[in-house]
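K.L.:
Listed below are the structures to be examined.
Read-outs: derived from the displayed coordinates by stated rules, not from any lab. Remember, predicted model here, so these are calculated numbers, not experimental data. Cβ atoms are built from the backbone, for glycine too; each structure is taken alone.
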Structure P
Amino acid sequence: MDLIVLPSNRPPDRFYRGGRQITDFRGELPAASHEPEDWIGSTTSVFGEPGVGITTLPDGVPMPTAIERDPQGWLGPEHLAAFGPDTRLLVKLLDAGQRLPVHAHPDGNFAARNLGHAHGKAEAWYILRGGTVHLGLHRDVEGSELRDLVESQDSESLLNILNPIDVEPGDVIFVPPGQLHAIGQGVFLLEVQEPEDLSILLEWRDFDLDGPAEGHLGLGFDLALEAVTRRHLDDEELDKLVNRAPNAGSALPRVADPYFRIERILVDGWQEIAPGFMVLIAVQGDLVIAAEAMPAGRTAMAPHSIGSVAVSGHGELLVCRPPRPEDRV
């Protein structure tokens with residue numbers, strides 16, 4: 001197998017606006033008004049829409065089928081021994097054309113017990129264009145108060161119980177499962193996450209969304225809200241989730257290690273990237289990766305079997321990987 005350069009893969013008709021920053025970044029024609037996400041190297045379907053969101057390879061084969069045919073070639077023996085034929089990774093570009101609703105994602109235990117899914121949804125954001133994001137509660141909240149806020153659709157009060165964080169390009173934030181969060185309008189980011197599409201949506205008033213029917217993963221809000229953390233994040237805990245403009249090397253806070261990895265590489269000449277399944281995003285400059293031209297905005301995947309990956313040129317490259325077997329949850 002060779003390096004696989006990927007076109008954009010934008011599920012249509014999402015519940016929030018966005019997409020122009022993705023097409024500008026990629027140098028593509030403008031998208032429809034509600035295509036705010038580009039799912040890169042995806043073995044994951046949109047929740048309730050089988051097949052939508054899954055990456056189709058250049059030969060027309062869906063990515064899950066290709067991995068099923070050659071799991072060792074894609075993922076390598078150590079990964080297979082630890083995780084089976086599961087990439088443990090989904091990468092997205094996300095353009096918040098409007099502020100996203102306050103929401104949270106379940107952890108793996110809740111997802112397995114109540115939904116029959118193999119993962120929860122931890123995620124992390126590498127900021128490409130800054131603004132304001134919100135993460136975690138700044139005070140403890142009783143379950144009855146949270147349910148009242150959902151029922152009243154009091155968006156202002158929901159947002160006001162969260163910690164606002166001003167972010168700039170290069171900042172990185174880890175969002176643990178269960179933590180309420182929202183991404184502010186205008187923010188453009190790269191997201192790495194567990195390969196699931198599981199969101200518990202606490203507000204929907206200003207979104208293209210039937211919240212009472214779709215906001216609780218089919219579980220009802222009484223059960224779904226049990227997956228939401230109601231204890232506040234103190235300053236020390238919040239600091240451990242944020243990396244401000246990290247230098248080259250590991251970009252994520254250490255608490256993300258059991259879930260996924262991002263390596264930030266500042267390319268100035270020629271170097272090699274260690275082998276293993278990876279998703280690559282050219283952020284700036286003009287690069288050549290495994291003999292493929294990779295200008296800013298281009299994305300690609302490297303299966304394990306191609307070995308070390310040569311990169312040359314000048315620019316910034318992000319390399320997204322599954323967790324190491326020794327770091328697994």
Structure Q
Amino acid sequence: MPVIRAVCFDGFGTVVEIRDRRRPFQALLAGGSSSGWAAKALTRRTGLSELARDLANSPSEERMAELEADLEAECASTRQRPGMDEVWDTLRRLGLKIGVCSNLASAYEHALLGCLPRVPDALVLSFQAGIMKPQIEIYQLVCERLNLEPGQILFVGDSLEADVLGPRRAGLFAMSIGEFELALAEGLTPDTPGAIAELFEQIAALRKLGPIPLVHTPKQALDSGLAHVNVSIRRKYSRHELLEVLRSPLAVMQGDDAGLKHLLSAFIDESDEALLTRITEGGEITWANLREAALAGLRPGDLKLAWIAGRAVMAGANPFPTSAAVVGAPSDDLAR
């Protein structure tokens with residue numbers, strides 16, 4: 001068994017990137033005398049308007065509207081870091097767990113989750129946890145949720161203090177995203193710790209074999225998922241029935257047909273993210289359909305539900321939330 005059994009990535013600047021940077025929170029808090037405002041935005045469900053009310057010089061309504069528009073533009077421009085999907089799939093094929101730990105405020109949650117390649121095994125967001133990097137407790141929470149010891153996890157991110165020095169103080173292995181990508185492209189330096197070197201040797205060996213392509217068309221992906229679920233629940237539902245279930249999930253869950261309810265829950269639970277992504281490319285089922293189905297069939301707090309909801313928002317199913325209850329900013333905008 002390899003020493004490193006999980007890789008935990010930072011969010012913004014590592015797994016995903018903002019292409020249109022507006023820094024609305026930095027603009028709101030410009031000239032502030034305390035970093036406490038930044039900590040409040042990152043460790044609570046607080047928003048631009050709520051923070052503005054507490055400032056000595058609160059911006060005008062017109063200025064607040066501009067800042068909220070900037071926030072929405074940043075979310076809409078969030079994209080997955082190039083090559084991250086391949087890295088994610090390679091780690092999965094090696095049998096490693098994957099975590100995401102980010103200093104993040106709530107308005108950016110959907111933008112982050114909607115750009116993740118797959119559902120992580122552990123998700124630790126500062127606004128949910130009430131703590132933030134580089135506090136040692138947040139790395140301990142990562143270990144707890146991955147169910148691993150600190151020395152079994154490699155932390156990767158773009159901040160020296162939050163993503164390298166902080167994790168190392170907590171006993172994790174750590175390296176910057178720049179070092180990580182350089183090691184993938186050119187190999188490791190001689191002074192690399194043995195456990196990290198072992199991991200990259202495994203990655204290199206697997207990458208030589210090439211990726212496993214998903215050969216299904218969207219229609220075949222839907223049929224493949226249905227066939228798997230029919231075997232699992234020992235029924236013979238048709239493609240037409242599955243489409244109806246996915247298009248009207250709330251009606252199904254409110255109805256009396258226990259079999260259709262089982263079909264809905266099983267399909268969302270058992271279909272992996274790559275298959276769901278392929279299905280949506282056909283247009284018969286959208287991310288909005290899958291989000292509604294997940295809400296109807298999955299337990300609250302389920303990570304797959306959060307990932308599907310993020311995909312739906314990024315696909316334009318809903319405008320980005322800008323209410324005071326949910327607006328915030330990523331750590332890049334506040335701490336640097």
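K.L.:
Taking distance in nm of label points 7 Å out along Cα→Cβ at positions 87 and 255 for each of P, Q, which is largest?
P.N.:
Values: P: 2.7; Q: 4.5.
Checked P, Q; max of distance in nm of label points 7 Å out along Cα→Cβ at positions 87 and 255 sits with Q.
K.L.:
When mean count of other Cβ atoms within 10 Å over residues 279-286 is calculated, the result is 17.1; to which of the structures P, Q does this value belong?
P.N.:
Comparing all candidates, it corresponds to Q.
K.L.:
Another question, if that's okay. From P, Q, which structure was P(r) over Cα pairs in 20 Å bins from 0, in percent = 29, 54, 17, 0 calculated on?
P.N.:
It must be structure Q, since only it matches.
K.L.:
Still on this structure, please answer the following. Here Cα extents along the principal axes in Å, for residues 103-246 alone was calculated and came to 40, 34, 31; which of the structures P, Q was it taken from?
P.N.:
Details: P: 40, 34, 31; Q: 56, 41, 26.
Comparing all candidates, it corresponds to P.
K.L.:
Between P, Q, which one scores greatest on volume of the Cα convex hull per residue in Å³, for residues 15-142 alone?
P.N.:
Working: P: 171; Q: 105.
Result for volume of the Cα convex hull per residue in Å³, for residues 15-142 alone over P, Q: largest is P.
K.L.:
Assign the value -15000, calculated as helix-only ellipticity at 222 nm (-39500 (n - 2.57) for each DSSP H run of 4 or more, over all residues; to 500), to the correct structure from P, Q. Walk me through the numbers before you get to the answer.
P.N.:
Working: P: -4500; Q: -15000.
Among P, Q, the structure yielding -15000 for helix-only ellipticity at 222 nm (-39500 (n - 2.57) for each DSSP H run of 4 or more, over all residues; to 500) is Q.
K.L.:
Another question about this same structure. Which of the displayed structures (P, Q) returns the greatest value of distance in nm of label points 7 Å out along Cα→Cβ at positions 191 and 263 on calculation? All intermediate terms of the calculation are to be shown ahead of the outcome.
P.N.:
Working: P: 2.6; Q: 6.2.
The structure with the largest value is Q.
K.L.:
Among P, Q, considering only relative contact order in percent (Cα under 8 Å, 6 or more apart), which has the greatest calculated value?
P.N.:
Q
K.L.:
Check the numbers for FRET efficiency 1/(1 + (r/R0)^6) of positions 63 and 151 (r between Cβ atoms, R0 = 41 Å, to 0.05) across P, Q and tell me which is largest.
P.N.:
Once FRET efficiency 1/(1 + (r/R0)^6) of positions 63 and 151 (r between Cβ atoms, R0 = 41 Å, to 0.05) is tallied for P, Q, the winner is P.
K.L.:
Next question. When you work out distance in nm of label points 7 Å out along Cα→Cβ at positions 183 and 271 for each of the structures P, Q, which one comes out largest?
P.N.:
That would be structure Q.
K.L.:
Then there is this: Comparing distance in nm of label points 7 Å out along Cα→Cβ at positions 111 and 135 across P, Q, which structure shows the greatest value?
P.N.:
Answer by largest value of distance in nm of label points 7 Å out along Cα→Cβ at positions 111 and 135: Q.
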